[in-house]
Structure I
Amino acid sequence: MFKDIADPVHGLIRLTKVEAELLATRAMQRLHNIHQLGLAYLVFPGANYTRHAHSIGACHNAGRMIDAIQRNADHELCKKYHEDFSKYRILALLHDIGHYPFSHATEHVIADYFTTTSGSTSLFASGKGVDQDQQPAPKAKQYRNHEEMGAFIIENDEEVVSVLKSNGYDPVEISERFRLTKPEYSPLSGIISSELDCDRLDYLRRTAMNSGAPYGSVDISFLIDQATLDNDGNFCFRGKAARSADHLLVSRFYDYMQVPFNKTAVALEWSLMESLKLAFGLGLIKPDAFAMEQRVSRGSDWQIFDDQYMFASFRKILSESTLSPVQADHLNAIACRRPAKLIASWDTLRSKSQSEGGADQYTEHAAKRKTLTKITSEFCEAHGLDRERMYVWECKVKFTKDGSDDDVESSDPSYFADGVHILDEKQGRARRLVKRGDMLVSTLSKAYLSGLRIYYMPERGDTKHVGTISQEFIAFAKDRFDLPTLP
């Protein structure tokens, strides 16, 4: 039995019986109500697709990669992994099942909730609206990231477990593969978790189609069709795909800068994160691991824990809580699309340091950020501005995660889960794309974009003073920072 789904990105997608049954579970149907790109649809009106649609696309891509491997790779190797192939389609379908509402923004706030109690200008850390007796001890690992939540759901959600077992799959084994905890599973893990995996190859193309920003609309179909295995059974792409992979990695960089890191999208995400901290602090939502596991155990509680659940919590806070002016402005920034304003930004391509002992590669960026944070605090004090209305945002964007010079024959079982690997047809072994001197990412892998921005949240959405504040801030910072880049 198969289920056919019409998809605007891939056309007709065919799901197997187990995939269709998994898609019908409450845990997967929940993803209909979680936007893939958070609040980016408030900037790009078409970019409102969900993690449900994306999960189906990722499953389809995994299937196409597996089909390509069976055409392109050694038949004996394919026989060895034959029973695994269907499991990787399932993993692709389930890969986002553990995401929180608003996805990464909420996950970052939950991590901050349990690891930061001082030294932050966040509403949570400042204690405003927070029951101080309920704050957890700093540095305590009391939460689950979305991957840990996903593994927990696969093993504990009654519907998911029932579907897997009734179709002959072991939920524990699927969960272990989901976590990539078994070394023997690693050769094919690049299908699910690598720089050009089934997830990213759907995300980039779907975002390009829905946002109107063309980055990511390169020849992904050709790249997928070149998936194969080297003589050791490691996932890679055939040599003719090298330039397509190179092109896509550079396009991905511009996609990040144009959509997730759009200046207004970042401003809205700041307000979203501050609103989430407020909701956690007021006790409307319990973000600890036990509370989340209880939601999964009850089934229906996890199903309704989506973007709309969060919006309802924000409306409740606005209507029933006593708020500071800045708290109200953050909530209204989301409700009425009144984002904070960018007043200065600095974007610089920097070289990764090659410090011994695995030291932080971003020392220069960290130093700049520390200086800018100090300048911001001094500026607010000198001009009588509320420090909580100023936000220092940063990004460290790499063209590729793979900047290593390790030999391709590395014995590390997770080696092929990172970077992009291209088959050397003569030797029958995969080589890292960044090792090829004729690839653009070979040079770019040694650099990253250091992005720093200053945002200001106007009072009650009144923007008439923003231009003056921007000019005054730039003048205040000029002795310690170069001229900012244009917003």
Structure II
Amino acid sequence: MNRYIKILVSLSILVSVVDAASTKPNILFIFLDDFGWKDTSYMGSDFYESPHIDRLAADGMVFTNAYSASANCAPARASLLSGQYTPRHEIYNVGTGPRGNSKHRRLQHVSGVDVLDTSIRTWAHQIQASGYKTALMGKWHLSSDPIPYGFDINIGGTHSGSPPKGYYPPHPNIPSLQGSPEDAYLTDYLSDQADAFIRENKDRPWLLYLTHFAVHTPLDAKRELVAKYESKEKGKLHKHVAMATMIQSVDDGIGKIQATLEEIGIADDTIVLFFSDNGGYGPATDMDPLKGYKGTYYEGGIRVPFFVKWPRVVKAGTRNENPITGVDVYPTLCEMVGAELPAGQALDGVSLVPLIRGEKMNLKERPLYWHFPAYLQSYAVTDEQRDILFRSRPCSIIRIGDWKLHQYFESGDLELYNLKRDIGEKRNLAERNPKKAKELLTQLEAWRAEIGAPVPTSPNPEFDAKVEAVARSGKMKKRS
């Protein structure tokens, strides 16, 4: 008898998984801005509070080696939406102009473009075409309007990378936010609009790309939460009061949305993804033991929190160590909802659905790439960036397995790290292990040739070595 009961239970579980996979699940994709690897409680923050995010993570699969496809906003978002590494869509930086002091730049940067080509089919296009109501709420940053890129509804999305006047109204440069109440904190308002969208579309499949401006600068605290965090004991890792209020606002909104999903009976039919566009903002947060922060290609600038909650499919409380990156989201979303991939369009990622289902899929030896042929100036004097004048100078990066190689084009310098033994990227092994460095460099150069990645080679006529040396010296004195 026990044998038959076990068989019936197994069949019941199998039917549940098949039903979950065969129906059209809703997609709630929560995408935060400048949200660091350790900015949630579940990842280790000792000051910020995120109980609702933590609950969702506990109910799903947490990816501990998740990466953004770029170290700053616009290129990361372009890669996410297109499923392509930066050399394909050619958005390399925020804007196309040179960044930093011209006398400190040895090369002429590759300007690229600042608008995502409308001929590129996004995952929103594909999911919209498969019968979904699609909405973007929050930051877009890839053109003046997200509607031509597969979204039916836009609330907040423009070419702006931040709310220029802050998180309280007015928002003069964002037309779709003109109806927000005078005292509405922007993050709360977007969460309320998301809640309304879900209620209005509860009887049809929907995709909501909830892409909060938070926690991007300006660091504009939610006023009613300031006293709470000013009186709270500061952590060893985190202590920034305004950042803490901004994170709680995000978390409170997520809690409200999750409560709505449960109230209207569609929580079990909704997949939740949680991701960030790049590492945290250095002056306000810390990703320790990772080195670096937003704008650097050390782990703190590109490794980000990522989890998936898929009721009846994902086993709660699971963790996955496979390295994954932002370009993987495109094929993953499409497979989740049964949408077709775009014909004739290159995609650089792979679907993570087999991993999410708990099937065997080893991505640990798959190469991951980053390409940044531009400059990003420093905003702090710190040891956590390679260059005291720039967060990043022109470079390419490859990770394969536990190994990670940085190549810098101005000097030809290489940095080689074993992330398993040295997650903080403190010991450059390029000279000690030239064979491994050459192996990864060969593969990195072959990838650039295959994808057509431009490498800056033209000298910058405005570069002045003496001026740069004086600037470096001055910065070093200030730091000491």
Structure III
Amino acid sequence: MKTMRFLFMATAVLCSLGLVLQSASAADMVPKAAFDFKNFPDMSDFDPNKPMPLKGDTIKIAVVASHSGPAASVGEIYWISVLWAAHMVNKQGGIMVDGKKKMVEVLKADTQSKPDITKKVCERMILQEKVDFLWGTNGSHLQKVINQVADKYKKISVNAASLSDELQEVPDFSRYAFMTTFSTEQIGRGLAYYYGQIRKKEKKFYILCQDYLFGHSMAEGFKKGLKEYYPDAEIVGEDYHKLFLTDFAPYLTKIKASGAEVVYTGDWIPDAANLLKQARQMGIMLPFADIFMDEPRFLTEVGVEGTKGIINLAQYGNGNPAFKNDDQIKVYRAWNDLWKNKWKEPYNTVLYTHPFGNIGAYIGSTYWLLSVVTRAGSTDPEKIIKVWEGDTYQLPSGQILEMRACDHKQITPLTVNEFVPPAEQKQSFNIPPYYWFEGCSNVGPSTLLPMDKVVPKADPKLCK
């Protein structure tokens, strides 16, 4: 097993530098820590609208996100994800920190999607609320601010949702920041590999992304990926739009006239929802290749036919079928039963039916953080860094995450999911009712990409 682990780590380094090496299978690894099914507690009292009251000294996590404004629904997703993991640990009795058992407290830090507000709220969280960890966020430009504040005050920043590779590269790299999500170059290379080496059908792509750091990074990652894995492909158009756009018609008109066979986008909600809905309203039935066009509230508005054929690259998953043992089913049902019978608005909508997809990834990032705290026995940043660098952790799905020590980027296999009608979703959702969602197409065929094809790039100034 030591040999297998060496091969996995060597693959990560060599592939990040552009060298080729056949990867060892992540499934053959023995992680340093794993989700503890045996001690999974009774979660029947969990309510995201009524967090467990806590007393005394606590471990504090600030969820730094857009809890208000046009992207407030993203903040809702982050909140329930982090709170679920914290509640689980609290029901287990908390975490022993510096000789004292402490519960985990989660606080909201509203960025309002504005950099200046992000800086102010992060400083307030650290200086007044005395939080131990900053957890964020939607928007790489905002995550950059979070990381800067964390670095200034020597607090750990957990980047669970901002995907730009530049965040973990010189000059922005901070040893206090850990990236627990896939990155833009991984995404671009992963989808290019899928289309060029596996699917081998569509050749004409139109790029449409949001006009800021993340959107441009998404586009560059895909263009690099096509050169590497699909040189016969053609980019027939490339556009960038402002955040929170309400009228996509000008862009969709260009897409319709371009001869594109696939639209590649990194848009997140509300932009992803508006883009898909307006495309279908204009009669444009082209498939989208995406990472965030999996939100079931707007997918069900579009319907089964309008969502069929979407190709979604997922950071959470372990191939088909979704449930491989009774332990996984038990943990899933703990969430799903609460959604059915207890939760109120906004958490009783179809979005929160399953703890999978990006929600699963955000929960998983928090499980990993709390596992690191447990093993460090402290919230001291230096002790956290020592444990987390080079760490490996297995999620409930069986997927293994690794934290590359040199640049604090997560390494993990990625999955490409093709959306199919409910009757065809059984190949993925293999327990009753045998479909993910009845009102829209969703995951059917699921392809695990070769590990060595999606290792995140590394800054040679950091990873030598």
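Just a few scattered comments:
- For 11.3 (Kirkwood radius over Cα pairs in Å, for residues 74-113 alone, calculated) the corresponding structure among I, II, III: III
- Computed 35, 16, 12 for semi-axes √(5λ) of the Cα gyration tensor in Å, for residues 82-201 alone - originating structure among I, II, III: I
- Here helix-only ellipticity at 222 nm (-39500 (n - 2.57) for each DSSP H run of 4 or more, over all residues; to 500) was derived from just one of the structures I, II, III, and that gives -14500; the source is I.
FYI, it's all coordinate maths here, none of it is from the lab. Note that the coordinates shown come from a computational prediction; the quantities given were computed from them, not determined experimentally.
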